[in-house]
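Each reported figure results from applying straightforward, stated rules to the coordinates on display, with no laboratory input. If you're wondering where the values come from, they're calculated on a predicted model, not measured in any experiment. Cβ atoms are built from the backbone, for glycine too; each structure is taken alone.
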Structure P
Amino acid sequence: MSLSRYLPVAALAMASHAASGAFGVVSPSTAQGLRSSPPSQARKAAIQAAERQLDHAPRPMRSIHTEGTLPHQGIRDASIEAERDFPAARELALGSALTGDPRYATAASRIIGAWLDVYRPDFNPIDETNIDALFEAYDLLPDDAKAPISVAFGSFASNLARGYLDRMSALHGGTATNNWQSHRVKLATLSAYESGDDALIERARQAFVKQLKDNLLPNGEVIDFEQRDAIHYVVYDLEPLMTAALAAKMHGEDWYASAARSGASLQKSLDWLAPFADGSKVHQEFVHSRVRFDYERRDAGVAGFSGEFDPKNARNVFAQAARVDTRYAALAQKLRAGPTWLDVVWPLS
């Protein structure tokens, strides 16, 4: 595996990452405890999913790009296909944690290692947002499967965190406050925690709080809703912030309770979104959007860019929220189409 692009921080990453037991969102003790978890439909489905992925051949790309593109433009289609590696690695790693079967761990490690060897981050958070599944996959692996890729993964995490945090500190206006920044915060948070670097974690914490101030309004709306006139973008803003808050909780920190001086908070915004997720309110999407690309996607027939908001698109944000705030447990259960990795790792009562 080529590590040349990580060498400036490889030694530091190896020391901090391996010695401290750093993790992104799933702690080593949680991952190890899954082996003895009680039988359940979610557990059975997770093992079946891992078995289906055993022959999954990784398809890493040097760069991925989907942001701002329509179907079949540029490398969009190839990028979407390649990104199927990320949930596949997570399904395999979860199967390994549940069963101890080394075949699953080896296959997951092979996928992660292939991406570490080939991929070059471009720090476009829309292109890279789905990389969070690789962090979850790595967290779920046993130590012996992590060993061959631990130096590379620790270095990747450190560089990703620094890259995003440095860019955030230099940005002003535009994507510095909209949904792009929420995705930057998510990626910076997961990678900072994964690196085990306290200074990076503190910078990610500050970035999270700043985004609450910049993006969320005291009445619960997000600034993207005014711009895009779409619940789609409310979800797209809140879901990455919820991922960051969930990761913080698993490290003993309560970012979810944070609020801006204006009174804006993640909880208020989730409460604002909830009626659209439970179906008690409906919204015609993108009717008054001020962004031309939204109409281009509508005219190209891209799902979700016309008609009423589909509540199922809020599944993941409320699945995560329910693990932090039990008030959302019933809504998460209502939206759930089938067991997810969250249902296995942190079952709801």
Structure Q
Amino acid sequence: MEEVEREALDAFLPPLLRAFETLFFVSRHFHPPHFENVMEQIGTPETDLMDARARRQDLPAQMTDTGAALDAAADAAMNAFAALREAVGSASDIRSVFRAFRFVPIGLAALYPLARELAPVNRFFLNPALGSDAALQALFMRPPTDEKVGVMHFASEKSDGERGGIWLYVPEHYSPDRAWPLVMALHGGSGTGRQFLWTWLRDARSRGVILAAPTSLGGTWALSGDDIDTPNLLGMLDVVRSNWTVDPARLLLTGMSDGGTFSYVSGLEAGSPFTHLAPISAAFHPLLAQMCDPDRVRGLPIHIVHGALDWMFPAALGRAAARALTAAGAKVTYREIDDLSHTYPREMNAAILEWLMKS
């Protein structure tokens, strides 16, 4: 890389990556009564980003694609901050805050293709605790080992669009010579797999895990009426297992909010192929434990995470799930996080993956 190119990137990447880290922080700590305080706490990282972008020299012609990707990521980050600033003072409309967060995966999707070219971006897409692992970083700076790696999308037989499809991440150093753990992560109500993939990608990438993020066929998962989603999930799982070598003893079904609730509903069914469940901030009814097949739940590893500040599904639901499932014979790990509201705790991904590997 020429010196002028390096200088341009060195000036632009730090404020861009800090902006996304700050957005992760706001998303993780969003709790309606605390929202304005959190926004005051973060300062104005978008100003640094806008200044850096204004100072950035045009990149040489051979880096046009890189510049376009960086600009798209910066636009998404600045749009997120603008929407969050607009929501300050009107946090009673919680939906406006969650709409602001939807810009984040758009920016990450634009940025990720640069991870193999730019070392700071490569480090950014690893678990922060592993950011200094030179050997791990080197794995992702090499040419991919297979054509079917990275981020990709498969449509469902029942839908040719986002609904019912699945977003997939296969680590770029994938090799069929060993069996890879699989995480199937279910989005919350009104979400999509396209968005939810990015809550897990850093950790899947860091730990060598295939990550599947499906989208429900309806506006949310089939929590009432006919279960149209479980057959679709199983079909998508078959697609993954027919194309990549998956560890049959490490199949995790997890999800946030409605996705966590559906991981109970679907994952407790007799004959479910999933070996581990990890519902997060989920609703639960004791009848789920009473109605499921005793042979299915007995000895089943279940890792429950709930926030003490959860305003949508109170933490009492998580505690009740832990008690009922333990009584039914499941091997339950329950973690209640004092400062967690109804948001996704990315910091728990590494602990969940460690539990998956050991249990």
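Values for this structure:
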| item | result |
| --- | --- |
| Comparison of P, Q by relative contact order in percent (Cα under 8 Å, 6 or more apart) - largest value held by | P |
| When distance in nm of label points 7 Å out along Cα→Cβ at positions 235 and 251 is computed for each of P, Q, the largest belongs to | P |
| At a computed 0.97 (Rg/Rh (Cα atoms, Kirkwood Rh)), which of P, Q | Q |
| Entry that produces -18000 once helix-only ellipticity at 222 nm (-39500 (n - 2.57) for each DSSP H run of 4 or more, over all residues; to 500) is calculated, selected from P, Q | P |
| Structure with the greatest value (metric FRET efficiency 1/(1 + (r/R0)^6) of positions 211 and 291 (r between Cβ atoms, R0 = 35 Å, to 0.05), set P, Q) | P |
